[in-house]
Every structure is written in C-alpha cells, then in structure tokens.
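Here, each number is a calculation from the coordinates, and none is a lab measurement. In this text, all values refer to a predicted model and were calculated from it rather than measured experimentally. Cβ atoms are built from the backbone, for glycine too; each structure is taken alone.
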Structure 1
Amino acid sequence: MSTEAIPAEKPKRNYNALFGLTLLALLVLLWVILSLSTSSFASANNISNLLRQGSMIAILAVGQTFVIITGGIDLSVGAVVGFATVIAAMLINAGIPVFLAILITLAVGVAIGLFHGFGIVKMGLPPFIITLATLTSLRGIGLLMTNGNSISINNDAFQEFSRNSFLGVPNLFWMVILVGIPAYIFLHHSRWGRYLFSVGSNAEASRLSGVNVQRTIYMAYTLSGLCAAFVGVLLASRIGIGNPTQAEGWELQAIASSVIGGTSLFGAVGSVHGPLLGAFILATINNGANLLNVNAFWQRIITGVLIIVIVYFDGLRRRGGK
C-alpha cells in the first residue's frame, strides 16, 4: 500500500502552534518577573550563563522528543552524554584530530541508538527496560575505562569553543539553532516525521498503511543517541574533562523539557520548538531560584509539579478529543 495514505494532521499542528505561543509567553513572563525581582538576572553575564545552561538540555530534549512521539522513552541519554565525554577526551588526548574525534564520538551515539532499536524491534524488550539497562551499563563501562577518574582534555581550542560567543550569543546556543532547524524540517515537513507521529498513534495501522514501523523505531532511537552524543561533545568542551558520571539526571530534565513543551507521553503529539522552549523555561526557573536563594530542593518540586499538571491536562485533552 502507498505510504501517502497517511493524512496530514492539521488540527495537531494548530494545537502545537498555539501551545508554542503559550510557552513563549510564559518564558517572557518569567524573564520579566525575575528581572524585576533581582537586578542580576538581566545582566549580560547571567543571560549568557542561562543560555549555556539551557542549550545542552534543549538539544537532549529534541532527541528525546523523537522517541516519545513514537510512544517510547529513552532513559539512557544522560549516561550517553557522560560516556561521550570520555570517548571524546580519550580520542583527543590520543592525538586524534578534533574533528575526527567528534565524528567518532557521534558514531558511538548512533551505535547506541541502533542497539536500542535492535533491543526493541528484534528482541521485543520494552523501551523502558533496554534504555534503563544501557544507562546502568554505560556508567559502569565508562568508570572501567577511566578507572574511576576524570580525564583532562589537553586541547585549548576545543575547550575555548564552548566559552566563546558569536555576535554576542554563546556558541552553545548557536548549536541549539544548528540542531533545531533541521530537526524542525525533519519532524514537521518530511514523510519520515509523519511516520513518527503515525507509529506513535497506532503502530499496527501504520504498518497496514505501508509504513516500515521497525525502521521508524530504529530511526527515532538513533536520532536520540546522536543528539546525546553531540551534547556529550559540547559538555566535554565546556568542562574540559571526560567523566562518565557527568550529566547524571539529565535524562529526567530532557523528558521534563519535552513534556513541558507539549510532547505527549502517550505518543503521537509533539514538536521541536516546544521542548526547546521547555528546556529554557526549566533553565530560567533554576537560574531564577538560585539568584533568589531558593532551596534547590524546591526547584525539583516545581519541576515535578509542572510535569504532573501538564500530563494531567494532556490526558484530559486526549479524552475530550475522543
């Protein structure tokens, strides 16, 4: 059967656009409130720091979104980030040219994503289980490779990249744009993006419509692994070390950013701009809380409450649409 039988979902796009505007308005409101509450929030140094804080989680959230749209989950992305810092550090210190070291590190991320796809498609493992197993294993493998130590990266140019700016905007934020634009085109303006939504909506109906469901699942997890490895490279550049314990808990921040950005944990609903805004909303909350000397434990509570509220209303919306 023809794959063109899958219709474009205009109401869903309209919902995403409206939700995106709401998130943008919320982000602007938070910035205004915090600018009035503390004089240091609107300073150039703090805004640059905020953009750097949110950028890596934003990229991670984009990769996570591809997976969640298919109805899956990737709990390994934080561990992939930490493992990627180790790979990048070892390759650069071994004298491998930086560009080649980055490509090899990204290839490792792709291989991890393909492994997840294999576990789900061929072995029949639930996404939660296979990615949780990878999370645990990669931390252990990384610790064995480094003997439990950090690896200092002996390359000043590599480290300077994450600290520098272009046109007054931190380089890390430009990396969000570098990832976000092709991701948006892929998800919203290509047939492969439509396949992700279709599989998340009804995998069996998608198969009967001619969609290669298995290949689509491979694609989603490969993109997630690729994004995580890329974030690992950026993190290694920023902190100047390779350490497998880095980025602990980032998988939860990525999932939270995606959910706050309007991605449905039930699958088939999501966007690229939503998770990006969700990541910077979380970064703004954390940054503002630190400036206002709010207990760090409250930051986690706020994030958890946001997730509960948004998932609850997403469930109401889904039931109302039936």
Structure 2
Amino acid sequence: MKIALAGKPGCGRSTLFRALAGSVDADSGKPLTVKVPDHRLDFLESIHNPEKNTNATVVFFDVPSPSFSTKNLALLRNAAVLTIVLDNYALGDTVNDFHEIESELILSDMTLCEKRLARLTKESKGKSREAILLGNLQRHMEGGSPLRLLELNEGEVLLLAPYALLSLKPLIVVSNRMGDPITPDEELSFAATEHGGILLGIDAGFELELTEIDESEQAPFLESMGYSSSGLSRLIKASYSTLDLIVFFTIGKDETRAWPIRKGSTALDAAGTIHSDLARGFIRAVVIPWELYHENPDRTVLKEKGEIRIEGRDYTVSDGDIIEIRFNV
C-alpha cells in the first residue's frame, strides 16, 4: 500500500516524511516502508516468543515540490492514498489552499477523462459502457465535486482502475500546526469531510523531535503532553481506514504475523493472502476471535469452552481474528 505525501512548498511534507523515517537525514527521494503499530501483535509476541514478529507495513513516498505539477502527477497516480499536507502554523487560509489543491486534482481527472471520452466517441459513438460512465464522471466533476463522493459499483470501479483517477483516491488531509494537543479548525474539518476526506492535526516538527526519544519513553511523554498516540500512528491507522482494511493474525514458534486484508474478505481470501497453495488446497479455517484469545491465550482451555471455531471458505474474516488454515495440496 503506497501513500503519497504531497503539498505546497514549505507545508512540512518532507519534515513529516523524515519523522516517519525516524531520522532528520532520511532521503526523501526514496520510498519508505513503515511498520503498522499494533498492540495485538505485541501481545501475541509476548505470549509465543517467536523467532520473528512481522507487522503489516505501508509505504510512504514524498512527492517533491511542486507536488501537483504535470511531471509529478504520475507519482500521485501510483499511490493508493493521497495525503495532502497543509501549512497551518501561521493559521493562514488553509481552507482555500485545500480547495485549490482539490481543484487541481479534479481538473487533472477531467482532462484525462475528456481525452479518453473523445477517443471512445470516435470509436463507438459514445455508446459503450465505458463512454457512458466517463460522461457521468465528467458531469459530476463539472460541479467541482471529487469522484470519491460518487457511489460506484464493483464493475465500475474495475473499469476505472487503469485510469488511477486522483480525485477518486482516498484522501487524508494533514493540518500541520502546533497545539496542546493539536485541534484542527472546524472549517477545515468540514471542508475535508465534505470532500470525502479524513482530517488529522499533526505537528510534523514535534513528531520529528519525538523520534529522538527512546521508544520506551515515548508513550509516557505523549501522555504527559495530552496526546493519546503519536501523529504518525494516527496517520498510519487512518491510511488503513480509508482503504477499508482490517488485519488477521497467524501465530507459531517461527513467526507471529499481521496480515492486512479488505473488510468483507473470506477465509479463502485470507488463505490466498498467506500463500496461493493454501487457497488452492483449502479445507477449513481454525478461527479464534482476538478478544477471546486476549482474555485467555490457552488453546486447550479455549477448545474446552468451544471458543475455537471451525469455519469454511465463505466465512467472513473479522478484524483481529487469529487464523490457522488447514489445507491439502
């Protein structure tokens, strides 16, 4: 999952990237893979003491200024999530900045759709399914609305996937400002929500300084400052939320691991996420809900209580499920 950090010059985008990297010397020209913090995986590690503990990961990349130039639009199109960083230190007109950036994204999509629609009209007189859909998108965007506000069915989403439309991508808006704790202004919050985005208040400079503190001391320090979690942790979790991802776990002596998967996925999907052989030879899934395992991580006791479930391929995975796939290839 790739997350693009973009914004106007001086917005704090690169500072946020270096904070994610945990170093003031981080090379913002290279993609950065970051572990997704998860207290549930930490608990599993403490119980099983495996040789390896593997978090889910996300990849951030810093889109250089000017982030919304024609040259950099390709970088934005490669992202699964767009994170727009706004400079709110001086409490300037961040709402206007946000709308200006959204307008650039929408205009880029309109141009792309217009070119493709012209070609389709020439080939099929505009009567193909794709041409009709693009025409609907055009009319929607002409009113200044991003495509992420449209309700599209699965077939339409698949049809549009090759276009990588920018205003269709999940959006996170970061208000980069100081606070105690940070409280983004209501007007910007309304604007982001109205455009289908999530607003986070993050002080990029503070987050960079936080990385210099020993990891074991960060939580107490954040609590003393009035924060329940770091801005980086909230950003990573928000990225998961925008993509409608959940996590299931596998456990063993060799490895405990968190596996990201789309909400609504089945046990068969989970098996395929681990390895294609498991999906091909799927027999059943042994499932323990996270809450039950957290209360009593003793499989013998859980089995006696009937709290270990045997599920078929159509079982819908819940967030936090601990799953063992039984298979035969």
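Out of 1, 2, choose the structure whose coordinates give distance in nm of label points 7 Å out along Cα→Cβ at positions 77 and 285 equal to 1.6 when calculated.
Corresponding structure: 1.
Given that semi-axes √(5λ) of the Cα gyration tensor in Å, for residues 149-204 alone, derived from a single structure, equals 31, 12, 7, which label among 1, 2 identifies that structure?
Numbers: 1: 36, 17, 7; 2: 31, 12, 7.
Label of the originating structure: 2.
For the read-out helix-only ellipticity at 222 nm (-39500 (n - 2.57) for each DSSP H run of 4 or more, over all residues; to 500), a value of -25500 was computed from one structure; give its label from 1, 2.
Working: 1: -25500; 2: -12500.
Clearly, the read-out refers to 1.
Looking at distance in nm of label points 7 Å out along Cα→Cβ at positions 229 and 245, point out which structure of 1, 2 has the largest value.
Of structures 1, 2, the maximum of distance in nm of label points 7 Å out along Cα→Cβ at positions 229 and 245 occurs in 1.
A value of 13.6 was computed for mean projected area of the Cα convex hull in nm², for residues 37-220 alone; which of 1, 2 is the source structure?
Traced to structure 1.
Compute percent of Cα pairs over 28 Å apart for each of 1, 2 and report the one that scores greatest.
By percent of Cα pairs over 28 Å apart, the leading structure of 1, 2 is 2.
As an exercise: relative contact order in percent (Cα under 8 Å, 6 or more apart), calculated from one structure in 1, 2, equals 19. Which structure is it?
2
Thinking only about distance in nm of label points 7 Å out along Cα→Cβ at positions 133 and 269, which of 1, 2 has the largest value?
Looking at the calculated values, the largest one is 1.
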